[in-house]
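Derivation of every value follows stated rules applied to the coordinates shown; laboratory data play no part. The structure presented is a predicted model; accordingly, all values stated were derived computationally and were not measured. Cβ atoms are built from the backbone, for glycine too; each structure is taken alone.
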Structure I
Amino acid sequence: MSRKNANLIGRYVWLVDLLRRYGRLTFQQISDRWEESGLSYGEPLVWRTFQNHRDAIFDIFGISIECERKGDYAYYIEYPKVLENDHLRSWLISSYATLNQLRADASLEGRIIYEQIPSGEKWLTLFCQAMRESKKVRIMHRGFQESEPITITIEPYCLKVVKRRWYIVARKLTESKNYAFRIYALDRIVAATITEEPFKYDKRFDINKFFEGCCGIMLSDAPVERVVVKSYFYGPDYLRSLPLHASQKELPTNDSSFAMFEYHVKPTFDFYLNLLGQADQLEVISPKHVREEMANLVKHMASYYGD
């Protein structure tokens, strides 16, 4: 991507992010904020340029910026909820908007700290290309339990990021000559090459259905269960602002000393790790087998701190 095109994309993202944050703004208000943004180099936003940006934003991102036909003739994003519910698109825009701000004001660079994602991100472009072209990928993968990397050919279906680690969900030919889905952490891939061999993507595949009830990357054939927890101290506010799972729902209670939450999940080890992350501020109430498993994990941990 040329520097000119990169700057244009940055301007488009800036405009989308501005309207996401403020809702409705007149052209003059947009122009004023543009001059203050650090991306403008002190130059005002030209009307014709603004209209061209609106068209480009729709073509690239599928986001329509409309104008009110009365009052202040303010501009706004049509169907903002659709954008917010598109997690990938929303995440990309937010990430680029942050990059915009850092580029615009270099003095902030030393005052913002990011968590580093493991090196697997270097394979993102390769897998995106392979998925787009429906081409098989030959990888050398070394799992945590393997002393040496193994070479396998996979059909890349989707990418997922969980707790700062990228994963590829792919189909692989098993020893029984059947295809089965497997999940590989990108940072455990030593080498990867796109082959010339095509594969037919199964359009019935639903990534949301595939991970239904899961709390991370671990899969389970077990049914989705209703899990109820009790949260103490500062835990309720934390869970309200950052739910443990998309299914989280707060239950009514007459006692202000705690809060109750329910989840509809498959209680995999990922889920228990999320619960343990709440330390002593969370207690599993039901079902019984989940409560007992949680108690066993806590007892095992406590044994490390004996005499």
Structure II
Amino acid sequence: MPEPEEHAEAPRAGRCAIVGRPNVGKSTLLNALLGQKLVIATPRPGTTRSCVLGVYASDDPPTQIAFVDTPGLERPKGALGRVLIDSAKQGLVDCDAVVFVTEAPKASAPAEVNEKDATVLQALEVSNAPVILAINKVDRLKAKERLFAFIEAYQKKRPFDAVVPISATRGTNLEALLSEIRERLPEGLLYDADFLTDRPERFFVSELIREAAMLNTRQEIPYGIACELDSYGEENGLLRIEGTLIVEKQSHKAIVIGSQGEAIKKISTEARQQIEAFLQRKVYLRLWVKAVPGWTRDPIKARQLAIKEGEA
């Protein structure tokens, strides 16, 4: 008697938004799921300003998940904050699933819903997609039993379709998270096998420059940094890039440039190294710094610069 044939799983594909308050590890999670650095990540709030699509693909079982990395959801601060909130909410449109990222409670923190997380959960009401709770940074949680009380508090606030404790930096439980997402996607495939993102190369170059600038500045300066690419093209077999870092104050401009230009040299070097690693080619990079006073508080300037960064 012949053995019954094994039925292969049907291919599944769809869009999945990654949402959460600032600095819970959303961008780090996306990079970990994709197995490569696609989006920038820093400890500074407001790092992610545009929704970025990154496609995870697997043949076993056939899966395509178009992850949408969104800006941190919080009560908006100024004109730029409102632009970021609008961008994050736009990322929820037409999604088949949502991963809501929070972080495991610290030792002294009560097992209750974070006030900023409550704001995010309220924003999720615009979407009818299933929501998966991903509790990040569980590697730092020594008393694992506290996790159960934490999950219970969040489930009371909103019943989640699934809960997955993870560590984006260590790769803990990422396969389980992918499996939970896959189960909630429609059948069929959406993209060519080698499709990774819908953003142009220039966008990621601009983001890597901004990342280097944010990592090398402190206090309120990183939030007020934007990057514009002035020129981008081949010259004698070398990719030549010239760009301008925009800051909010003349005093910030002096800090970003540094004594005898040392600070901007360091930013340029680190950005160039990251760009070369991303593009796998040699790059010439030259940067200038310009002050546009109060641009993050000006609705028109904030939207113009955010759009320019998004398009690069």
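Summary table
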| quantity | calculated |
| --- | --- |
| When distance in nm of label points 7 Å out along Cα→Cβ at positions 146 and 162 is computed for each of I, II, the largest belongs to | II |
| Parent structure of the calculated result 35, given that percent of Cα pairs over 31 Å apart is the read-out and I, II the choices | II |
| Among I, II, structure where relative contact order in percent (Cα under 8 Å, 6 or more apart) as derived comes to 19 | II |
| With distance in nm of label points 7 Å out along Cα→Cβ at positions 178 and 266 derived as 1.6, matching label from I, II | I |
